[in-house]
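Throughout, read-outs are computed from the coordinates displayed, never taken from laboratory work. This structure is a prediction, so every number in the text was calculated from the model and none was measured. Cβ atoms are built from the backbone, for glycine too; each structure is taken alone.
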Structure P
Amino acid sequence: MMAKQWTADEVLNTVRAFQPACILAAAADLDIFTALNAEPMTAESLSAKIGTDLRATTILLDALVALQFLTKQAGRYHITSDAAELLAETSPANVLPGVRHLANCLSRWVQLAGVVQTGGPAERAPSIRGQAADEAAFIQAMNNFSGPIAVGIVAKLQPLSFSHLLDIGGASGTWTIEFLRAIPDARATLFDLPSVIPLAEQRIAAAGLADRVTFCAGDYTVDELPSGADFAWLSAIAHQESRDQNRALYAKICAALQDDGVLVIRDVVMDPDHTSPPAGALFAVNMLVGTESGGTYTFDEYKEDLSHAGFTNVELIHRDEAMNSLIRAKK
């Protein structure tokens, strides 16, 4: 691949890219889009409604108009129809949790230079919405990211056969739902932190699958996993941990699975030099600023760690440029 020839404008514009991101993130945290979806408002009316400074609110709203999320007519701000669908809480298709989660990531990325100096993760501070709301946004963001592609990913695992799924770190149930829809006679156990389980119960009940799912609260770093499943799913978890931590987790999964059970990992898979795919190299930075020891790994690293934990027949069954590579291993 030919080396990129950078210009001064390209370098500066790369750094300026933070500006629209920060504008959108602030509007999402303040829930401006939901307020304007209810009714168009002047800056005065909106600032009174959401409890913000008038001058600052006016500047933010005008910037949102410039970015074409809003329009401005006779001093009143209106949300565009496509922005309302994606950014108003009242829209079933909204991606606000994903925006808010990425905004929290941004607050850590700006500390990258210090992180590289110390080797430790960035300092965490809650957004204006508070720590509990930030945690909920993270879990719901996983559905924003995974929901649109879940059917296609499950299809890549066909022919698929199991009777009992163990969804480790199952978040709000996105993957449990799609697997149970694919295998109508199967049941599932969803394992995640106690604070997450109510969100999973709510989403799975809404999908009409509550009678097929057992919810198990726990922390895989300290607790044993529930036993008896013949298929374990580990989606977007391995990158949060070091290789040693993953070996311990894989060993717990192996112990929990039935004989001949299968584990599938969905995650980033890097080339041997760890510089490609580019999205994986950037995501490793996200783990650097956000975790104690997470990262992105090559297939050979996954295979070595899974084999060390007792798995066999480790194979890369799908390669993706981002988070959707699939590795299968057998107990």
Structure Q
Amino acid sequence: MNRFFLKIKMFQSIGPLVGGLSAGGAFIIWGLSPLYWRLLVEVPPFEIILHRIVWSLALLLPLVLISGQTRDLVRVFRRPRMLLLLSLTALLVAANWLIYIWAVNNGFVLQASLGYYINPLVNVMLGMIFLGERLTRRQGWAVGLAGLGVAIQTVDLGTIPWISLALAFSFGIYGLIRKMAAIEALVGLTVETLILSIPAVALLWHLDVIGQGAFGRDALGTDLLLVGGALVTAVPLLLFNIGARRIHLATVGLLQYISPSGMFLLAMLRFHEPVAPLRWVTFGLIWTALGLYSVELLALAKRRRQPNPARSS
């Protein structure tokens, strides 16, 4: 019996380490994913998304069965409101995937990274508008600096940075609706891909009939990369869920900057995208905003760990 409790204590002690490594691994994969999608630059982004949906479903369904969540999956289709919410999130995640892959394969990795830097601050703003959450002073400054950064980027580009804003808001609204749906991540993603797979299969069949589909016509390597898109989708998500359950939310909030930072470095060092002076100003403002946001996250986590005197009395 003593050995049993000793094992439990040992697992609890390494739990945060496992969580940190898992969540960090997820964000590293997401940050390096442009390298993968660039290998498919000859395939139209829309067709890549269709394959990503179909092969992700082929991978996720067995995972649901293995994890014993089949009943939860079936139960979703008996709840019209839940099914409607997941239909909306399915469209949002598909749009996010499409814009992201299009941006990566058309030389806009910097704009993509900016979008995911902005995303946490968009989440704060959406929480204020739709969930009645109040902004702290630091959060208000962070959102204001991010807005100023986007304004400067607009001046620099001569147009609204729609890629960055579309990625940030599509994923932000996706997270907001998924929070309302209150469903386990694996089951939710499986339902979303199942909903999307119906038109995806039909469109892939149509492309094959008219002779425009890449699968089975290009090199075997291309086919394997299209199928492997499911792993790039599911593996980091599963690692993220393992990590998020074992570490504090503040730690997750800090680790999430790994992903856009990886994209930013790839854009400069690997893809040689130009960084104009005003773009440095934009990223400087965004990084300052994220610094304020991070300080607020850590302060909030510290307050939550402190005992409540009213409860202890």
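Hey, semi-axes √(5λ) of the Cα gyration tensor in Å, for residues 104-231 alone derived from one of P, Q reads 35, 22, 11; which structure? Intermediate values should be presented prior to the final figure.
Numbers: P: 31, 16, 15; Q: 35, 22, 11.
Label of the source structure: Q.
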Quick check on the output: 3.5 is distance in nm of label points 7 Å out along Cα→Cβ at positions 72 and 264, derived from one of P, Q. Which one produced it?
Q
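Name the one structure among P, Q that mean projected area of the Cα convex hull in nm², for residues 24-63 alone of 3.4 was derived from.
Details: P: 2.4; Q: 3.4.
Derived from Q, not from the others.
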With mean count of other Cβ atoms within 10 Å over residues 256-263 derived as 21.8, matching label from P, Q:
Q
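Work out the source of -27500 here, i.e. which of P, Q gives that when helix-only ellipticity at 222 nm (-39500 (n - 2.57) for each DSSP H run of 4 or more, over all residues; to 500) is computed. Before the final figure, lay out the partial values.
Numbers: P: -14000; Q: -27500.
Only one of P, Q returns -27500 for helix-only ellipticity at 222 nm (-39500 (n - 2.57) for each DSSP H run of 4 or more, over all residues; to 500), namely Q.
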Can you say which of P, Q returns 12 when relative contact order in percent (Cα under 8 Å, 6 or more apart) is computed?
P
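Given that mean count of other Cβ atoms within 10 Å over residues 112-119, derived from a single structure, equals 10.9, which label among P, Q identifies that structure?
On the way: P: 10.9; Q: 26.1.
Of the options listed, only P reproduces it.
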I have 38, 25, 17 for semi-axes √(5λ) of the Cα gyration tensor in Å, calculated from one of the structures P, Q. Which structure is it?
P
